[in-house]
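So, here's a batch of structures to check.
Just so it is clear, none of the values below were taken in a lab; they were calculated from the coordinates. Bear in mind the structure is a predicted one, so any value in this text is a computation, not a measurement. Cβ atoms are built from the backbone, for glycine too; each structure is taken alone.
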Structure I
Amino acid sequence: MSGPFAFGSPVLSGTLACLLAFGLLPAAQAAGAHGHERAQPAQTTIYVTHAGDSLYDIAQRYLRDPADWTQLARLNHVSAPRRLKPGTALRVPVALLRQDGLSARVIATSGPASHTFGGGAQLPLIVGANLVEGEHVQTGENGFATLELADGSHLVMPPGTALDLATLRKSALTGSTDRIVNLQRGEVNTEVTHATKKDDRFQIRSPSVVAGVRGTSFRVNYDGDKGSTAVEVIEGAVGVDAAPHGQASSVAPAPGTPLAASTQLVAARHGSLTLAGGAVGTPVALLDAPDLRNPAKIQDDAAVAFDLAPVTGASGYRVQIGRDAGLLDLIRDMRVDNPHADVGALDDGTYFVRLSAIDANGLEGMPATYAFERRRVALGVSAGRVEGTRNYAFRWFVDRQSGDTRFRFVLSASQDLGTPLVDRTDIKDGEAVVHDLPKGVYYWTVIAEQFEGGRYYQKASPVQSFRLDW
């Protein structure tokens, strides 16, 4: 094999080393690349001594059990534990290091969302609260929550999700972190800040798979009724393995345990579906994100609605709405069978909508996010003959008044309002009267035009019709 990715090249060697270090290269592929697998020795880290250090002090500061100074003495052949020469490089077994607890902060919540610890009471999630290892967090119907970890990683929980913060720890001396989330039901949308330590571990575990990463954006969805787990990778790569059975499935790996090679590596823009009791699903390409039709439209109707361009191979679509571009503050989440979504009423403001297509296997595709403006405007209209005359009066009102509001009135004999009989602009009040109309069918509309905050807005009433038989 020749070229830039030949097995002997520095590029490939570095890539293999990186994947192996991350525990994301399948074992068979790793063995094939190197010809054989090597036994993993006990992992150690280096501590360089300072003036005044003793093995007792080092053990007290960094080890779970200070009595383990004896192991440090044996490993490093130290005969005088009270007097250490400054600058000495001591090997310290990672498995002996103390692990301190980390927390997860609630940065957004909407609707029913709660947490419990141990056998304690169920409490509502409150923005700014800090959750710790062992907390159970859940969202109800129309409930949303977003948690932020100490390194800036995010866990976004849509409605109907329940998870346990199984492990949130940081090792003394090395600073490496263990973060394990047990997904009991529903979905968690995860953005993981790239790991800075080679032993950093981040895993989402469902009852059927373990998804491990070192920095990426991905989703894990566990269907408790079917027992299946979908993993969809937006950026980076995710190692996916079958979950261990029994109590081991919820037990954190021991500190310093080498990251095992993954059964399956799912790359960006791919997903895998693992069925209950089956092998880890083979990665498949995710559907492209649907385009939003008329993305500049002001959402001024009673209900906010979106029309999507159909995606080939899609059996449905997902529409999510949030208050921020990253959709960390989610407020709506729905799935529809066709490329039209009516998400109901929203308060005025600027929002963001995320769209994705769902394939026949239920895998959700790549997302696309659009900003939109919600500015509710109701334009009421009516029309009728002026009693005792051959005049016809048209009246209207707008429920959102502006300091600079004017109206345009259009009347035509054709439904498309082409070649209008009347086209009046700059009307300041809410009425127009037309005189001596002959018999026939007529069509009309009113357009409210407003300037507000330096922007121009317009709202047209539905085209209405009436018949004159006099």
Structure II
Amino acid sequence: MDASKKVYDNILQTIGDTPLVKLNKTVADLPCPVYAKVEFFNPGNSIKDRMALKMLEVAEQEGKIKPGGTIIEGTSGNTGMGLALAAIQKGYRCIFTTTDKQSKEKADILKALGAEVIICPTNVEPEDPQSYYSVSKRLATEVPNSWYVNQYDNLANRLAHYEQTGPEIWEQTEGKITHLVVATGTGGTITGTGKYLKEKNPNIKVWAIDSYGSLLTKWFKTGELDMNEVHPYITEGIGEDFLPENYAKDAIDHFEQVTDKDGAVMARRITKEEGIFVGYSAGSAVAGLRQLKDQLTKDDVVVVIFHDHGSRYVAKIYNDEWMLDRGFLDVNTVQDLIGGLGRRRLVTVEAGDKVSQAMELMQKYDIEQIPVMKAGEIVGALSQNGLFKKLMADVQVKEQEIETVMEAAIPLVAMNTPLERLTSYINKDNNSVLAKDESGNVHILTQYDVLNALSKG
């Protein structure tokens, strides 16, 4: 066996020593090189593995958890993953509380690792008995031989990054780093890493990326904890509605807020343009960096933390329909809109069918227009308004063949047609259009689909 190849006794030994990867297309217009510290190379696919293991090791050293004990924590998912991996190796049980804002994948992964997961409401105050903070604290008093991790105030969190992440970045950049960019939540990563780097070079700038709806930015700028700043936001894993003890102002130089949309869109860009399948917070971090690009020079060297893997967000930011529903996709053409809506069954009737059959389908699927087919081609359409007029004149129409009463075919438009042009096709007599993709599949877009997309654009 090649002696240079490492062999590990267990998965926990693979935590750390993650790669630094240069970004290219997403930062092509920035004046300096930008590198990503890609933390999903950790076994739990996130940077939280580092501090999860460190907090547990410190708790063991301090006698806060005994063999066979239970680890209890409120987590957005990633810290729970790291704790669960450590618990498997060390023989502990895990109970995690999380919020209903977090992706389903995160909870499912924690359960797969043997943890018990309790889902709590997002939109409550931290002190509310239903909050995931409060529930985890209560359980720690009720479950025998348990340890409440409290990653927010547990200073072993930032110690992990002071001892590991900071030194790794310093060594990988050969001490040339000038800016560290971190989308921040508990404060452990940015404070621990920032503190180490500033000790090596006080001129290094540490930029925190925050979410609108978090109170951290105003706290940093004014020292005030203003609950009026707090409102629901979609971005996962960053921002807070209270101040964790892991924060230290002297380790941070600036806080920058990023919208939910900009973070989600940038995460998708990073994945598509850099080939690095990142989570939501990485998108926010790069979006925040881009907002600050005018403060950079050609002599700078930037490192951005990519906290976790995109697989945790497949049903959210990597789902076109989810993005479209929140107005996060820039929908400009028919193809954009169809991509966001996803594949939907096109309900049709045959020209030789009875009108009554079409009426049943229209009622079953709650549709106002239905294409009429003959020999595999669209030859006409039936509409609720047209049928109503004909039936009012002669109720026996419902027994006739469709081709005897059908109306003009629903307009077929090109996939690259701008949405604004669809208004010339959609009117009081026609409330939909058809489009055929490269595979020959025919899609229908209704008046509601188009208006909904335009209203969010």
Structure III
Amino acid sequence: MNWTIALPEIVLACIGMAIMVFGVLRKQDSTLLCTMFTIGGFLVAGLLVLTRVTGFGFHGQFVSDPFSAFNQILILCGAALSTILALDWNRQQGTARFELPVLMLFSTVGMMIMASASNLMTLYLGLELQSLALYVLAASSRDELRSSEAGLKYFVLSSLASGLLLYGISLVYGFSGTMDLMALKALLVGPANATPGLVVGIVFVLVGLAFKVSAVPFHMWTPDVYEGAPTPVTVFFATAPKVAAMSLLLRVMGTSFSGLVGAWQELVVIVSICSMILGALAAIGQSNIKRLMAYSSIGHMGYALIGLAVGSAQGVRGTLVYMVIYVFMTAGTFGCILAMRRKGQAVEKISDLAGLASNDPALALALAVFMFSLAGIPLMSGFFAKLYIFLAAVQSGLWTLAVIGVLTSVVGAFYYIRIIKVMYFDAPAERFDPRPASLSLVVAATGLFTGFFFLFPAPIVSAAQAAASVLFH
């Protein structure tokens, strides 16, 4: 049993427990220190992921390969950005508690386990560890009714999705006799082995994971949870868990069920199309920017699923590149939303951004860059994200997906560009409060990545190619 394969997860879990004990024993407020230790833990885990050997551990239940490493680094980036953004916000809101960074850390451990799962049981363990922490995080603003509602809605609906996933896993095990992803792949090389019961099991597994990426028709929790949860928690929801769930979808479908592409491809195509259309149309009437970003996120997951629908290494590469760009532009956008404060109170209406360009040109420029990128305007990173996805779809003959993707991008551009119009052409509203340095740092870093991605796409694309070649080879 090669336990060193799971060293990053083990070390991160131990750091989490140490921080928790430290926070409890220290009498005065230790939120800042615990947050710093958490970010340090993410850095240590990242270094361990980059330096560990590849192979299988824990009797084949855990795998370390370029695909898991790629996704784990991205999960750690999303978690670190969310933790930095939470630092000053929680202090200003009066909700600064050392438990919040610890919960983010334990949720991240669950996500890393998800990215390295090579057995359906490991997959479920990681998923539940991630979800349990997220339930608490969503409801962490105990004095706010919206936050409690968000936590309850996410808990009820996520429990249902977990039940469906577990039912799917039990069906797969019952009809195949194994939960090991590689053993399932070997078994399903001959499509004759795919009994109707096994195919039903695969559909339930797909449904459970589609809920986690908030794809239509399993998206119903997203707008309410995004709007109700504290904004730094919403950043966390919008980045790291999405990467973890998407990596699971790619791994399970690309390893175990790659021989049955014909059986599940239509399902993924339908889910992808519905997500893109709903994301494009439902966001148009939104006045709350967090709610708008929730529908935007549903749409973006629809685009990312095109790569899975393609069912090839090139499609997986497109999805991985998409997820990298999505994490950075989403974290940056929410960084700008966190800067929306007046007289110490957070404001969330799009109308609150009126005339921002004359009051705070730097913040307006950063938000404009993110909006152009989310809309897929050329030279911004979001354009290249969609380009890789649509190219893979066209080369595989999935013209319908590519055409619908382009049309929904055009519709979606309306509400992104409307925000830019409000900032640059509406009469100025009252100025926002001065923003903390940590927030400015995250917005600047993600803004530079989003704006100048076209200068250095090669390292990320080649890393995604190496990760994708593990699946669908």
One of I, II, III was used to calculate Rg and Dmax of the Cα atoms in Å, for residues 170-233 alone, giving 16.6, 50; which?
III
A value of 6.8 was computed for distance in nm of label points 7 Å out along Cα→Cβ at positions 82 and 354; which of I, II, III is the source structure?
II
Assuming 56, 36, 26 is Cα extents along the principal axes in Å, for residues 146-329 alone as calculated from a single structure, say which of I, II, III it is.
I
Tell me which structure, out of I, II, III, gives 26, 60, 14, 0 once P(r) over Cα pairs in 20 Å bins from 0, in percent is calculated.
III
As an exercise: helix-only ellipticity at 222 nm (-39500 (n - 2.57) for each DSSP H run of 4 or more, over all residues; to 500), calculated from one structure in I, II, III, equals -24500. Which structure is it?
III
